[in-house]
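Below: a set of structures, written as structure tokens.
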Structure 1
Amino acid sequence: MREHKLSIKPSTVQKMNQVDVVLDEGALNGETCFPSACAVVLGDAAKAKEQVELGIRQLMLKPEFRLEPSATKFRDEGFHHVSDNLLARNHFLSLLPKVDYEWVCATNLTVGSDDPYEMLPSQFLWVTTRILEKYKGNRVNLVFEQNQRLNNQFQAIVEAAAEVAGVPMPNVTVSIEGKENRVLAIADYCIALSSQAIGEWRKKCCKEHDLSSSYQYRNFAGVELRCSSLFAIDLRKGLSSRSSRLNDKSYYEVAGQHNENCSSFQGK
């Protein structure tokens with residue numbers, strides 16, 4: 001499948017373009033607990049908003065969806081992977097290829113802490129630095145999804161990222177918004193789908209190239225095409241990029257060890 005090219009390019013002229021980015025965190029609990037931070041760069045933020053809002057209206061027009069108990073909440077809150085039913089998830093997955101976006105994500109394969117939130121500042125720092133480095137010379141508008149435990153840290157994270165990237169803070173704007181910003185759903189889905197695919201990939205462990213048959217990877221494959229970097233901070237290794245996808249190497253090849261549930265794990 002042909003690689004998607006985002007319409008925004010790093011600036012090479014004096015006039016600064018605006019680059020709109022939405023950021024979210026997730027995968028903090030549940031079966032696939034790989035704490036992650038994600039940054040989605042939008043080719044056209046206004047158009048992306050229109051596309052997501054149109055998707056909400058289209059779904060609400062379907063009689064079979066309006067009968068769902070979650071329909072009223074969905075009408076108010078929009079797409080959110082953890083609470084979306086199968087109809088909503090499938091509808092959003094069919095919508096995503098029509099949106100102009102790309103994304104980067106930082107994750108941890110080993111939680112290493114009783115509190116996964118402790119890992120998120122370093123992950124947000126990593127993704128924000130990557131974005132600011134790539135779009136240096138542009139005016140970058142960063143919109144974080146609100147999080148009570150992280151709201152008071154976002155400004156400091158961005159300032160640290162700007163210093164690392166060599167970007168003046170006047171070129172960067174920071175805001176915190178809720179689900180009323182419909183395009184935040186794109187980052188939410190990228191995190192959720194990548195976490196599920198990583199969980200299945202880790203479970204298969206040393207079974208090389210045995211991932212593509214799983215529904216978790218099939219769901220992830222569509223958004224993976226738009227992923228410029230999916231990076232495991234604890235391993236200091238990329239899991240997916242433009243040149244190498246998650247299914248190209250087994251978990252064992254990347255991590256250098258079997259997971260604890262693998263039949264080849266020596267600790268058994």
Structure 2
Amino acid sequence: REAARRVQCINNMKQWCLGMANYEEAQGYFPYGVIFGPAGPGSISPNGRSTVNTPGDWARQSFVVALWPYVEQIELYEKWDVNYTFYSTTNRPLARFEVPIYDCPSDRPHSFWSADEWHNRKRGNYVLSWGYCNFWQTEPADRKLGAFSYNKQYLAAEITDGLSHTMFMGEVVKCANDTDADFRGDFFNSDKGAAQFMTLYTPNSGIDSMWCKGTMPNDPGPCQMAAAVYVSSRSRHPGGVVTGFGDGSVHFIMDQISIDVWRALSSKDGGEIISANVAN
């Protein structure tokens with residue numbers, strides 16, 4: 001049964017990666033990781049402040065909404081108002097729709113964040129590769145930045161390591177309960193650690209540092225409440241995680257991958273030489 005679930009997970013990831021490719025073909029660049037500022041014209045400030053239900057004022061959203069038209073969810077996209085936050089009364093109902101490619105079949109199905117009026121939306125397993133760095137992409141000193149960021153969109157030409165050698169997406173594990181206050185897998189959220197993972201640690205290892213349940217050990221993985229914001233890629237598959245690359249290919253990467261190779265795969269322009277057989 002797990003073999004079949006892993007195949008379906010791979011197929012889900014392929015749809016996300018195909019959506020990325022189609023977005024780039026249509027727009028000329030890849031989607032933003034998250035919008036963390038005004039949706040309309042004007043300067044974007046990275047302090048993350050937002051005002052609910054005020055048109056044009058600190059509208060926030062993630063890559064999920066940008067990719068909707070390219071993953072057969074055009075009806076949701078046409079109803080979404082980019083002038084409002086993802087948690088506004090305008091957009092909140094759309095973020096509760098269940099779409100099959102949101103969920104890895106090995107993880108808990110029908111999972112939401114249903115803590116209160118504002119935390120009331122679908123969680124998902126598929127998030128962006130942010131690189132070997134924190135959310136703000138300012139640390140550590142030897143950081144390697146990924147193909148996605150906040151308030152930025154990259155051209156294919158800027159991914160100089162090559163699309164086939166640059167990891168675009170990976171898995172995270174969702175919370176055990178819908179009421180858990182934990183950002184991991186909260187992929188409509190533009191806040192720190194919700195729609196991305198970092199390669200500080202190899203898959204299914206390390207202690208995440210972000211807004212989470214705050215007790216150790218905890219589900220969906222060890223975590224501590226901290227401002228640095230590092231999130232590991234994790235899955236319910238034995239031995240590794242499903243990842244998607246810029247050329248649309250999907251690979252199952254083992255937990256035992258070298259940390260240097262794992263970080264190199266997550267960088268867009270590190271110039272590393274990577275063996276072709278590091279992923280299955």
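Just so you know, all these numbers are worked out from the coordinates, no wet-lab data involved. Being a predicted model, the structure only gives us computed values, none of them experimental. Cβ atoms are built from the backbone, for glycine too; each structure is taken alone.
Could you figure out which one of 1, 2 the value 2.7 for distance in nm of label points 7 Å out along Cα→Cβ at positions 20 and 196 was computed from?
Values: 1: 2.7; 2: 1.4.
Source structure for this number: 1.
Work out which structure the value 20 belongs to, where relative contact order in percent (Cα under 8 Å, 6 or more apart) was derived from one of 1, 2. All intermediate terms of the calculation are to be shown ahead of the outcome.
Working: 1: 25; 2: 20.
Corresponding structure: 2.
Could you tell me which structure in 1, 2 was used to calculate helix-only ellipticity at 222 nm (-39500 (n - 2.57) for each DSSP H run of 4 or more, over all residues; to 500) as -5000?
Details: 1: -11500; 2: -5000.
The value was obtained from structure 2.
If you rank structures 1, 2 by mean count of other Cβ atoms within 10 Å over residues 164-171, which sits at the top with the largest value? Show your work: numbers first, answer last.
Values: 1: 13.4; 2: 24.1.
Of structures 1, 2, the maximum of mean count of other Cβ atoms within 10 Å over residues 164-171 occurs in 2.
When semi-axes √(5λ) of the Cα gyration tensor in Å is computed for each of 1, 2, which one produces 28, 25, 18? Kindly include the intermediate steps, with their values, before the conclusion.
Numbers: 1: 28, 25, 18; 2: 26, 21, 19.
Attributed to the structure labelled 1.
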